[in-house]
Structure P
Amino acid sequence: MKNTGSTAGKTGGNNTVRGILYALLAPSLWGVMALPIRTLGEYGIKGQDLSFFRCLIAGGGLFLYHLALRHKDVLKLDLRGLLLCVFYGCSSYGLAFVSYAIAIARIPVAVAMVLMFLGPVWVSLMNRIVFKEHLTKQNAVSIVICLAGAVMASKVLEVQGQRLDPIGIICAILNGFGASVQLIIPRYFEKEYKKDSFLIYGYLGVALIMAFFTQFGTVAHAAAVNPGRVLSSLFFLAGICTLLANLLFVKAGSYIDSTLVSILAALEVVVGSLVGFLVYKEELTLAQSVGCIVIVIGVLLPNLTVLFKRRLAARHAAVK
């Protein structure tokens, strides 16, 4: 079993800042995903239909981009690499999209959100098993803080008297696991295959499978009723909130520790709460506000530590 070592240790100060920036932008884009999803929902377009178009448009767009630039090393894969990319797509995007839809249909959204944000725990566990890396104290503390903030921001403590369906709980946990796979598999095979290859053929592989469950008639009818609004929402969801967000999320793992990347994903709760409050006039209680602040503190803790160590090392080097 190969060991690529800690990604964060291979990068300099500028790359660290870039990795943190990428990892911050990704959950911010996920957080505004409710905008196009709710718009498309008004036309009867369901979650499984959106999953197909998200994967098809994202994968197809990225394929055409690399084709135009003649990046043969990204587009040309052997059979093993192609099968691996399809497995990657199904075990990450496919698993995350499907389990999300099932979870929120069977258990309270508040409970589902907290269970989904166990991603950093899964990443830390897989880093330990696959790459023999230890969880740092800063990251461990940050994970606990972010989970505490997620509990407050999602109002999970207010969920009373509701039956917690076992299948819903399992699917919510699987959603977080699927998100963590997005970081682990490309990193493990980074010396053999490009990360963009995983994204392209992972998306297209899932799209091929999801095509059997998609109600194309419903989408076509919606596009005929209001083509501008429906098509723009689809492309915003697939191109910005899916392709760009996941591309940034995966590439962030090239510059900073994958556990740190997964911790930063907790910002999706903060952005999502703000979108609900500002756009849809949803209630934002004091507890939720405090929870969002707690998440921000948990996210900043390891990042400020990393940047501080980088600057300290640079000063020592300058003195020498």
Structure Q
Amino acid sequence: MKNLRGIDSKLISAFKATELYKLVMNPASGLMAFMRNNAIGIYYYADRVAMVHFNRKRELVCEINNYYLDPEKSGNVIISCDEVVDNIACIKMNSDKKSTPEKKSQQSLVRDNNTNYGSEWYCFDIEYRQSIKVQSSTENMFDGRFDILAVSKSSPHRIAIIELKYNDQAIGGKSGVVKHIKDFLAFQDNKICFDNLKKECVSIIQNFEAYGVAIPQGLQGISLTSEWSEKPEFFVISLYENTPTRGKMGGYLFKDIREKWGTKRISTYNAQQKLGIDVEAEDSPIKVKFFFKKVVSPLSPNINDILNSAEYE
């Protein structure tokens, strides 16, 4: 599937023969792998530190930014999988220097949900961006990025698109909740986007099975002929350590004070004012669920079923 996420069996076989594969499969490493377009993205707490792929000679190589090897350098370099393993302590250290609590909680949520047998959802991708080359509409072109994608284990399979916020720094601004609402709407209105996403979901889960990841029983054998919901579902998860974020979130969603949100200040840059969308209205063109929770740290959110409202406030 050109320009859609998925890898072929030869890449899987070659990667499984490396020490890097063994490291990624060790939960204690903090590493996770996610499928890209004929490449495997290696993430350390949701920070992509390497891309594994075949070069033109059909040799397995890793593309990595020089920063992870030496912060004084820039640009990407090609090294072997063994060299990534040999330098993993340095790579992690430099990744930690630029990491954010949001990134760390992102991977923690995925890890804890996917290791919980009883969770309703399975997280199959992070840092998702769909190639514009496979979108048919230029009017509602989706060019954003989503934090987490999840699919329900039971049929008809539902796909959840999740944005994550940690504390209140990124609720406003150019990557804040107004931008997320706009991206949600663009994705929903471009019908081909959801069709592409279903194809990618099937491909990724099949890749995971071949790769050696334990796939929940309800998703084993999933295909495009399986039963699917008609459209994706949208969520915003807001985690915080001290100051509750519900009030600030409401200030960027609505142009008026709403008691249940506990908002004290309305931003002039709010979704209702800028996009004409009241996400609480019956006739809202986009339905979004908001979850809030106080946590101890980004590495320990203590959320084992990522979209179960009982896990939140």
Structure R
Amino acid sequence: MYDVDYQWLCLFNVKGLGSKKLHAIYNAVEDGCVTLDEIFTLEQKELNNRLSILTPAIYQAIHEIDGEKVEQLHGILKENDISIVTLMHESYPDLLFSRLHEGTPAVLFCKGNLDLLSSDGVAIIGARCASSLGLELASQIAAQFSAKGMNIVSGFAKGIDTEAHMGSIESGGTTTIVWSSGIVNLLSINGVDDINWHSQVLAISQFHPYAGWSPANAMIRSKLICAMSRAVIVIESGPERGPDGKLSGTFTTGKAALALNVPLLVISPDVFEKRSEGNYSLIRLGGIEVTVDNVVENTINQILESTQNNVIQETSAEQLSFV
């Protein structure tokens, strides 16, 4: 019929096919119960015998897909060198499976160096409206980890996230942008044309390529940042909720790291002239307080400890690139 990427793009666009059902389709295909071609060609009764999760409504939605629209989107992704990395793709990161299980995004839209999907990443995150010291520390610490051969992961938001990405790039390191809206929208941002996509940078999004930004997607993205990283470092965070009642993305990501058993290290709030309340609260919740001088050493020790204890996965310490 069509290539695998196109078929998964079709399924990704079917209303009612969420993460769990897409995982079930993946498992059925891997087990030889059904092929991707057959999902689009078999009669409903026969398909339901092989894949019981496909309700009549979903079956109908599959057969009502606007093929022309999907074909057009597929072409746009190709023109912009955006890869469709599905659960069946050889580059799909094992780390996501071990941490998110059925919550693992079935499709990732990726632009840049796909090798970074399996790199040893450290997330560096922080507030959009950070202090000048916080911005300086983000760039400085990113460069230090890059010198150790570690990939810097962040969300490309204004402030500390962007400084972390740039600190890695400018020091000759690599970085992964975990984008909170459609990846096609990323291409319209000033300066992205100058990025060395082929070697230094990878951008990934789990959302529809044209999805707009929303608070909900930003929070969903926070979990992906953690799952992609060996450890998460908070430079400077506001409180869990600001004066307007809005949730802090940095604080939410910190809590997600703790929930996923990803080592969370937090720069001491005493470093800043105006004490960082978010940092203090995250430490109180279980984050490890570190100083600027010992953040790299402590982070590596925490990663090695979590790996050797098989808290996250069965990788031996010797397999980590920075050891």
Among the shown structures P, Q, R, from which was the value 2.1 of distance in nm of label points 7 Å out along Cα→Cβ at positions 42 and 242 calculated? P
Comparing structures P, Q, R by Cα Rg over 2.2 N^0.38 Å, for residues 210-281 alone, which one has the largest value? Q
Of the structures labelled P, Q, R, which one yields -23500 when helix-only ellipticity at 222 nm (-39500 (n - 2.57) for each DSSP H run of 4 or more, over all residues; to 500) is computed from its coordinates? P
One of P, Q, R was used to calculate semi-axes √(5λ) of the Cα gyration tensor in Å, yielding 30, 27, 18; that structure is P
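Just so you know, all these numbers are worked out from the coordinates, no wet-lab data involved. What you are looking at is a predicted structure, and each value in this text was computed from that prediction instead of being measured. Cβ atoms are built from the backbone, for glycine too; each structure is taken alone.
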